[in-house]
Structure I
Amino acid sequence: MLKKIVTSTLLTSCIITIGLTSATTYADIVKNVAITAIVEHPSLNEIRDGVKDELAASGYKLNDNLIVQYQSAQGSSANAAQIAKQFIGNKPDIIVAIATPSAQAVAASTRTIPIVFAGITDPVAAKLIKSFEPTGTNITGVSDYLPLEPQIEFMKKIVPNVKAVGYVYSPGEINSTIVLKQLSELLTQQNIKMVAVPAQRTADIPTAAKTLTGKVDLIYTTTDNNVVSAYESLVKVANENKIPLLASFPDAIERGAVAAFGMSYYDVGRQSGKLVIRILNGEKPGDIAPETGHKTQLVINLEAAKRQGVTLSDDVMQSAYRVIGEKSQ
């Protein structure tokens, strides 16, 4: 038994020291990247996958020269804070924080470990950065901010005679409240009414959605993590009441939205991954200017359009990046 233990120890030692010089340590060649997200849902998962794929494309291989830790806070800010403390205790080379609550938790817990935020609508309002200039701190990242004027034009293309827009949101999510304020102002300028309904918890989403019935011409959804987690309940209300459900995130069409015009979250992940690599290669996060995602897509679900009573114009169909389902005969 003693022989087996000694052999195992020697083998481990050999694996660690192969190819190392006296000035090189195991930590120099094996990078530890910690990734956390506030909740599991397709958009945030695509960011995570994009980061990992960018690392792989740059020569980082899991269990070879790369260790990746990943934890979801399951929608809880308290969990996000615990994860942040745990990650910091593990001393990774860099932390990727996906969505505002997770980024805020990590930023509040360390001023030294590099942080790359991803998928945050307004990192300035979230007090992660002061501007989109290099921060001089341990933080940089990629915002998923979308100009709202094109979103309104998108709504009008899908529902040309729109007079009232429904919006279910979480009061505790700063990205949602910012969009609410800005969108409401812009819609008012075009004589379109904004009907906003708060939903504090995931369980509140169905009731909030039902209150929009008969009051709006469409329901518009953003990457509010609470709402996205219960998206099927919104779809159910939209289907039953023939209310077009539109979104600012492309994977919403897989879950039952008629159309989505928004950021490619996988590409946000790849873009964030490029920042991670720059930091792993020696750049300081405070010297890297935060960025905004630059790839948008229009995607359409024809089956959802049938269920929600929407007729899509040829112009919309021709401008779509991707279409799923079959068109009515």
Structure II
Amino acid sequence: MKTWQVRGPGRDCLKLAEIPRPSPGTGEVLVRVHAVSLNYRDRLSIDNNGYASYGLPFTPCSDLAGEIEALGGGVSRFTMGERVINNFNTDWMDGPPPRIAGVVASFGGPVPGVLAEYVVVPEAWLVKAPESLSYAEASTLPCCGLTAWTSLVELGRIRPGEIVVVQGTGGMSIFAIQLAAAAGAEVIVTSSSDAKLARAKALGARHGINRTTSPDWAAAVLELTGGRGADHILEMAGGDNLANSVRAIAPGGRISLIGVIDSFNSSFPSVPAILAQATIQAIYVGHRRGLQDLVRAVDRIGLKPVIEAEFEFADFLSALDVFAQGPFGKVVITVGR
């Protein structure tokens, strides 16, 4: 079978290799991969030698959709030919995350990634794919889709009429717009592109704030809400931007701390957060039960993931180039067609 491998730092060390196809052991399944979606962490790890500590060569990327090709002994959750997606945080089934030595295991590091024609995984690490989505669409759920679901539904308990601020128009942000709008919330989205803001409104956002023409986006949120602020803010940048989210949060509001685009270290003024009795909730994707709930919701409400571009398996490097430009929604690699 063919697989992409990281053999050193940077994109020049990404190689398409041929290796023996694996066979499933007890409790494992062989998945024929049909689609893999890209995430910001993939680009970050490739550009910053983030895979080196896992042992090289290493297969990158974390999100797949595929079908069961072979069953190991004792497998009971799946049958041959079933369509599946993977649980990003492999061993996290429900409840609090199971940290081992400070780490929650996840595909694409420290667990080997999925950018290959076939992968063997324990059956517990998979869930059935939505019936209403293609393989390409389903591959976008494990990381971005579940992160938005965990932030707004699983932990946020979003209700109709609440105000949600979504920062940016990447894959996770687009899911957040769709889920919040489906729940009856009023969505405000920020972006540096008027064209992307228009597309976001077509998906259900009520208001758009252009960060280029209105750099103080927190003040713009307060103006739009009559000074009250937002009930939920999805913090995608981190760093000093968290202080703006605190300024824009409503009394009793909730900030989901998700992104590290600006910095891995975030800071904010304590007094405004205290006066608002705000909740700042760190989010690390989510668990298998949440992913199963998301799959059911996708089929019931007819949610369709937004895919900006699809690339053939051999064109992974071109896909990374497009991803680096900041797509509206997701970039997907199709495998084996």
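Points to keep in mind about this one:
- Test item: helix-only ellipticity at 222 nm (-39500 (n - 2.57) for each DSSP H run of 4 or more, over all residues; to 500) calculated as -12500, pick one of I, II: I
- With mean count of other Cβ atoms within 10 Å over residues 50-57 derived as 15.5, matching label from I, II: II
- With mean count of other Cβ atoms within 10 Å over residues 98-105 derived as 11.1, matching label from I, II: II
Each reported figure results from applying straightforward, stated rules to the coordinates on display, with no laboratory input. Keep in mind the model is a prediction, meaning the values are calculated, not measured. Cβ atoms are built from the backbone, for glycine too; each structure is taken alone.
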